[in-house]
Structures are given as C-alpha cells and as structure tokens.
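Colleague: Each structure below appears as structure tokens.
Since every read-out is calculated from the coordinates, none of them should be taken as a lab result. All of these numbers come straight from a predicted model, not from anything done at the bench. Cβ atoms are built from the backbone, for glycine too; each structure is taken alone.
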Structure 1
Amino acid sequence: CHLKHLIPGKFVGHPGRFRWYELAESTIGPKPKEPKSQSRSLTEAERIPEFEVPAVMFPYDKMGKSASGVTCDTTHGKFGPFSGQLFVSDQSASTVMRVFLEKVQGHYQGVCFPFRSGLASGNVATEILPQGAMIVGGTNRGWGSVGPKPFALERIDWSGEVPFEIKEM
C-alpha cells in the first residue's frame, strides 16, 4: 500500500488501469506514457513527467496489508505530541500507523511508524475529534483481520504522558 499525493494532471495509479484510461480521458487529460513493469518509481518519474511517486510506501505485512482510513491530527496537542501528522488505519492488521510528511522540492515524502495495535476488528475508518480523542471504526465482514470481532467502534485517548517515540524523520 502507498500514500499518494493527488495532484490534477499527475498520474499516480497502477499501470494495469491504463486499459480504462480512454473512458475518463475527457476529464483527466491525455494518457501519459505507461510505467515499465519491474522498474523503480523514481526511474519512471524521471522518464514520465506526469508520474507522481508515492509519498510513503507502507512496508507490506510489517505495517499491515490493507491501509484504509486516513486522518490528520489538527488538535494542536490535545491528542499528544504528533499534531499535524497523519494517522492511517489498516484493516488486515487491526492497527493504526502514524505518518510524518514533509515537502521536498515540491514533492511530499515521509515515513510511517507503528502507533497502535491489538484493536478489536479490521480498522476501516479513523477520525480525530477536536477534543483530542481518536475514534476507530472496524469490520472484518468479508475480509479477515487480526482483530477477531466482526465489528468495533473504539476510542483512543492520549494519556497526557509524552511517549518515548521518534517524532519525525
């Protein structure tokens, strides 16, 4: 899974989707060159100006298998020391990751960190309330998840103690 910055006129998708490009060409513009199979993202970005590389690549199986809900901490410290960072839930692993992003030469790049694991179901939606609590909604209906419950709605509150964690990189 990847976290991608969507920019009008840029290509961020999977090359397998090119077969449907003509269906939306009037809306999204002319079809860019196709990325080469087995190539590297940065190599293809140099070759294809329209290609925007992912801001973050989530290590498969180490950070989960199915990234889903994305939310930004806009609480200015009410949810802890990670204000302005993103939190990404994973359906398969029943976890929440934390993402630090920075813009370098006009492109976002970042890093992901484990944040919470052991949630009750497969996390699909994540939201941080203005009061400073994270709400995580989950289901494993139709998909397997590490969390065994068929559905869950969980609340994560900051304890007030600054954790011993890497804040940004």
Structure 2
Amino acid sequence: MTTPTSTILRHPAHLAALAGCAWLLLGVESIVRPEPMSYRDVAFVIPWLLTLATVVALHRGQRARGDAAERLGYLGVAATMVVIAVGGPALVSDSTLVTRMVAAATVLWMLSMVAFGIGTVRARVHPARVGVGLVVAEPLTIATGAALSVWVPVSGHGSYTGAIANGALFLMISGMNC
C-alpha cells in the first residue's frame, strides 16, 4: 500500500517543487539579511537533499531509456551531492582539507549535472525543460549571485543569494509556471 508520503517521495515533480521552494526560501532570506550567516551552511542541506531526491526520482523514471551520459551523470551527481551534503556544513570549521574536498566535489558535481541533464533530454521520458534546467541550474545560480553582489556581497560561506535562481528553476522543472 502506498501512502501519500511515499508517493510524494517517488514523484520527481513533487520533489522538484519542494526543492524549489526550499531554495527560494534560502535565497530570499540571504537577500533580506545580507550578512553571511553560518547557520545557512547547515540549512542549505535541506534544499540540497531535496534536490538529490529529485535527481534520484528522475533517474528511476528514465534509467531504462538512459544512455551513458545519463547513467554516468547520475552516478556523479549522486556521489558528489552526498560528499557535499556531509562536507558543506563543515566548511564553517575552516578546515583546509574539508574546503578542498568540497571544492573538488563541487566541480565534479557541476560537470555531472550537465551530463545528467543532457542524458535526461536524450532519454525523452521527462519534458525537455527538465534536462535543460539541470544543465543551466548551477551556472544560472552563480550568475544570479554575481548579479546580486552589487546589493549583497559575495561570501565564501553563509550567503545563498543565487539560490533564488535554483528555486525558480526547480519550480519550472516541477511543471509550475513561475
């Protein structure tokens, strides 16, 4: 028997909507209170894990039709997101090893998201906007943070202004019109 919760946790559109809302909240809060806050480095794990759950649900729905880019992209995204989920909040400790590990995982994650997004478009299971959204999510998030830096300075940690772009993109991926 499926429960409403188990249905939500398996449906990529529902998960993408939850991730989008969580990213928007984190981004808006970073804009309203522009000073870097260490608690945000911990709070970011909530939208991050919702994003990971979205990726897992997308992959489960398309893996039978996925190509090598989809499979390798998925494995890269899943592995690096776990590393970042564990290491990201530890950035507040200013550990050089943790900082390097998270930085390397972030670069691999971005490349994996591009591969997974391309594989998602090619699989033709989900609307093309889903794959395109995955490809442009992080570059657009970085660009948004840079554009907003005129009002909210960029910080190495504790500031997530660019997350509003991620929020809007994941709401778009979910099928909601923003």
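Colleague: As an exercise: helix-only ellipticity at 222 nm (-39500 (n - 2.57) for each DSSP H run of 4 or more, over all residues; to 500), calculated from one structure in 1, 2, equals -25000. Which structure is it?
Modeller: 2
Colleague: Can you say which of 1, 2 returns 21.8 when mean count of other Cβ atoms within 10 Å over residues 110-117 is computed?
Modeller: Corresponding structure: 2.
Colleague: When mean count of other Cβ atoms within 10 Å over residues 22-29 is calculated, the result is 10.0; to which of the structures 1, 2 does this value belong?
Modeller: 1
Colleague: To which of 1, 2 does the computed value 11.0 (mean count of other Cβ atoms within 10 Å over residues 14-21) belong?
Modeller: Clearly, the read-out refers to 1.
Colleague: Ok, one more. Rank structures 1, 2 by relative contact order in percent (Cα under 8 Å, 6 or more apart) and report only the one at the top, that is, the highest.
Modeller: Going through 1, 2 one by one, relative contact order in percent (Cα under 8 Å, 6 or more apart) peaks for structure 2.
Colleague: Given structures 1, 2, which gives the highest value for FRET efficiency 1/(1 + (r/R0)^6) of positions 102 and 126 (r between Cβ atoms, R0 = 35 Å, to 0.05)?
Modeller: If we compare FRET efficiency 1/(1 + (r/R0)^6) of positions 102 and 126 (r between Cβ atoms, R0 = 35 Å, to 0.05) over 1, 2, the biggest value is for 1.
Colleague: Continuing with the same structure: So volume of the Cα convex hull per residue in Å³, computed for just one structure, reads 146; which one of 1, 2 is that?
Modeller: 1
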